[in-house]
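Heads up, there are several structures right after this.
Taken together, the values in this text are just the output of simple stated rules run on the coordinates, not laboratory data. It should be emphasised that the depicted structure is a prediction, and the values quoted were computed from it without experimental measurement. Cβ atoms are built from the backbone, for glycine too; each structure is taken alone.
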Structure 1
Amino acid sequence: MSHPHPELSAPRELPKGGLRIIPLGGLGEVGRNMTVFEYDDRLLLVDCGVLFPEDHHPGVDLILPDFDAIRDRLDKIEALVLTHGHEDHIGATPYLLRERGNIPLVGSELTLALLGSKLREHRLRETVHHVVKAGDKISFGPFDLEFVAVNHSIPDALAVAIRTGAGLVLHTGDFKMDQLPLDGRITDLNAFARLGDEGVDLFMTDSTNAEVPGFTTTEKSIGPVLDGVFHKAKDQRIIVACFASHIHRVQQVLDAAVEHGRKVAYVGRSMVRNMAIAKDLGYLNVPPGVIVDAKQLAELAPHKQVLISTGSQGEPLSALSRIAQRSHNFVHIEEGDTVVLASSLIPGNENAVYRVINGLSRWGANVVHKGNALVHVSGHASAGELLYCYNIVKPKNVLPIHGEIRHMRANADLARATGVENVVIAEDGVVVDLIDGKAEIAGKVPCGYVFVDGTSVGDITESSLKDRRILGEEGFISVIVVVDTQSGRVMSGPEIHARGFAESDATFDAIKQPIIEALDRAMAEGVSDSHQLQQQIRRVIGRWVSNKHRRRPMIIPVVIEA
């Protein structure tokens, strides 16, 4: 089995007739999914998603794939295939289209509709769309594509089979094998088997649930649980938080609301927008008179109200976070309200989610979540489903995708258990070549995180994030000193200002004289360069703060020559 290596060199030249696969995101993380396929000097992209920031990304709004590896070859991109409409698969598309606006976009009706509203927000209107459905075949340059229906936690998801002269690749996208899906659209295992009979040279499979034994619970099992939640909360308002793209879950909440004689309002801009699109396209069945405006809903008795909100991941600016902080414009949490978090916990969001749960509980809400009730099932195939797929696809090579390293390793073990001899584990930026029917690592391209901060894209670096973390966690100290280098004396100061420490002016009195003595000593030894004097200040105050306060703040010394 092949393993990525941090010291991998730049990729070798791709031999003629070989297919190159370059993951730019999604391998080693849950999010930011993007893969580049290169054949005959032409490129095909599959997915272009975002990763949501964690606590150690202060001030960051989104994290994008790094386009540097293809930036000088944007004109060679034949198409961008989008497997489904989740943000971690389509969210970075507007940023790619800013660099080349006429890349053909390929996806199902719902996927492209959800993307379309996002592109309009970014004022990107003139894009080339190709709407495809399961069973469709379409070619772009040397890439012959065939689309296969797969079941996921959003309707209209597709796997894609990619045929080139180098062989057949089957990319599952995100999928599971729910045998009782709400929309009746099951993963097309017949097509998987047919492609397997043709000969799949490389199988790229969703790894997210590879550590989970058995089969993923069916979506329909949530219906009775929601019904029980509605029964229990018979006299109080119900707020359900889920992803703005989880149309199946919203459908189940609508059905329960109708059953219990309640009206429903959407809260959160993305929720309102996405459900309007889903209803217009027929993916969401909304009985007449059930949906009302959130402000109208507030006029009804609590037992007649259901709110469907964004914010199930604890996002600071989301509707649910503002409700938990009692800072929402018109939704105020009350004692006895029931709040249902109907989503999974994305790794890294735990603290934010528990903050919201605690905030809601403080006001007397009854919080129902995956930890205490079956109010969410995963959208990803568990180990039993993956084994089933390996056995019917019978791939020659496997490249686990979509997941953290532990997930991809577990997926690799499953593939090997079914007899797959060549399993390649790669990470973002690690190049895999398919040559003469064999997949192997061929090198590595630079592949960092690209941070979006407000309207700024790529200006924030790991170094500036480190500075932000230090400012937030360790504090900030500025020291201003006026010196006369001719006489070698401190003329004024040090004047010390700090944030993140006790606010008393006397906090730093004890260190002022040692700073003066250190500067006098340095200047007596002939040091007159202001940068070297600043370093003296930084060392003295840094050592003192570390010993006395156990902190490592950002220290900004300023030396002014009189």
Structure 2
Amino acid sequence: MWPFTSSFPAVHVHEVPKDAVFDFIVVGGGTAGCCLASRLSEDPNVTVLLLERGRVVDDWQARVPLLAANPSRPGTPHVFLPCLPMQEGNGRSVTAWLGEGLGGATLINALLYTRGISDYNRWKEMGRTGWGYDTDLEPYFVKSENSLSQPASTFRGKKGLWINQTFPEESVFEPFRRINEAASSLGIPYSSDMNSPDSPATCTALLDIAIDHNKRRHSVFKAFLDTADVRARKNLTICVETVVTGIKCAPVERSAKPKAVGVYFGGSQTTKELSFARATREVIICAGAISSPQILMLSGLGPKNHLQSHGIRVVKDLPGVGSYLKDHLAVPLAYEVPPKDSVNVFRHGILPVLLHVLKYILLGTGLLSVTSQRTTIFVRTALLDERMELSSVTPAEQDARDPQNAPDIEIQPLPTHLSENNKPSPMDDIGVFSILVTFLRPKSFGSIRLASADPHTRPAIDVGFLTQADDLPIVRKGVRFGLRLAQQMRARGYPLGDLSVPKAEDDTSLDAFIRKNMSTTYHYTSTCRMAPEDDPQPGVVDDELRVHGVDGLRVADCSIFPDIVSVHTMAPAVVVAEKCADFVKKAHGMMQDYE
């Protein structure tokens, strides 16, 4: 079971030849970038350069599912970015948490594989041609996936590179089973596969989690790059610890559009001496919803006045760049539970630690073998009555393909306390169970803006939570539902002690609690939206992910979402990369016979 360290054939800036030439340059080796670089380099007749700001992280700790997701672990490949004070959050500032290394967020997240069937049909209704679920995207989900737990079907993959599986809710943590029983008592049905298009839209379910046969974290790095086949490719160069300072866009003879012709980049510590790599075909940005708009703006592509205020020459005025940041805000309800039912058991002496280490090494079981969440509850709050129960629901209202039925609240049961901005808390020393009330369908949006023209300076992040009045009533109802679940758990005999819950359930008390405690779930999207330039919320890329007004440049990551999905964003990011790979292959007559 023990996952040993292995070397990976990545290079650094000084090892890339000056003025090197590649067919394709992929900027960002995160969730989408690893997949895209792998797919493009399947064709041995093209050359691909992948540039990643972080490093290769592949030691034994990085492979242990729970341990790798601990933000306080030394050497964790992450960066914390303080966001701007929240207008509707009492002026508090939450912290963005980004994975930085080959594999991106999948190096540090909970590895939750969720699709969101109806979201793509909503995108199709918004006019995004080729982005519906059944015929447009389902084949790509199937292509990348190897499900160990779900039976073979037309909608679940068994031959893909990326492994996932489910884990019994009663394993290790008793509260998981108890909260599902509570949900059932309130009329919420159980789904054997929430990623099935035939699953009820409002349901409880075990989560598919990207963990492999050996109970190791199966990041996109492990799935799409760290394989014998990809390691052997001579046409793929992977450069790490690299900061991209800008995309070079040059005028093209007899064309009104500039063309992306290459990338400037330097070392992660300094960019005084820049390298340049030329792309003969395309540059594709996969740096994520925070960094992708930053790179575009540094390259002169973005809101004209904002670029000029930083002394950046405007190549193309694109008001949508960075302008419509979306995220799932969350409100944690925290309860005291027996220490054995919380990951905080690790703080109660060396014996629990040794026990779970031995379980993991010898049996592939115990706390370390799975991430902190393995079950979930998705709810469309409009279906809940005044008692927070689901009753008199028709089959049509549970059709997971219908965008009207998309859940707007997810209840995430977590065996820990989510301390504000990841700071130590007195709750770390007792057993804690959290009911994380997560708002999935926000109308509110924030922004990403340059804080400086220096590429080493991180951008200014405004999460924009609750800035649209329609959002707060839904969050409030979600909190009431979370409180009712806790009430049902107690009624069925499970001990819960209040730690951080509203003082009362009237609107005023709930709203005050929400504003004091709301935080981010790190699901950043939509800062380079796929939409027309003249959309009411101006788009940045077209339906084939090409940047408006610039040839040879695409964006392929969560930043292109026309609207945020009502699930976790990891699997959707990979599907964007899979679809982009086919767009590129078709455009350039490349080989497409790979599965």
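Observations on the model:
- Of the structures 1, 2, the one that -6500 was derived from, the read-out being helix-only ellipticity at 222 nm (-39500 (n - 2.57) for each DSSP H run of 4 or more, over all residues; to 500): 2
- Origin of the value 55, where percent of Cα pairs over 22 Å apart, for residues 148-387 alone was derived from one of 1, 2: 1
- Value 3, 18, 29, 28, 16, 6, 1, 0, calculated as P(r) over Cα pairs in 10 Å bins from 0, in percent, assigned to which of 1, 2: 2
- Source structure (of 1, 2) for FRET efficiency 1/(1 + (r/R0)^6) of positions 20 and 196 (r between Cβ atoms, R0 = 35 Å, to 0.05), computed value 0.15: 2
- Structure responsible for 5.5, with distance in nm of label points 7 Å out along Cα→Cβ at positions 268 and 396 calculated and labels 1, 2 on offer: 2
- Structure from which 17 was derived, relative contact order in percent (Cα under 8 Å, 6 or more apart), options 1, 2: 1
- At a computed 0.15 (FRET efficiency 1/(1 + (r/R0)^6) of positions 12 and 452 (r between Cβ atoms, R0 = 25 Å, to 0.05)), which of 1, 2: 1
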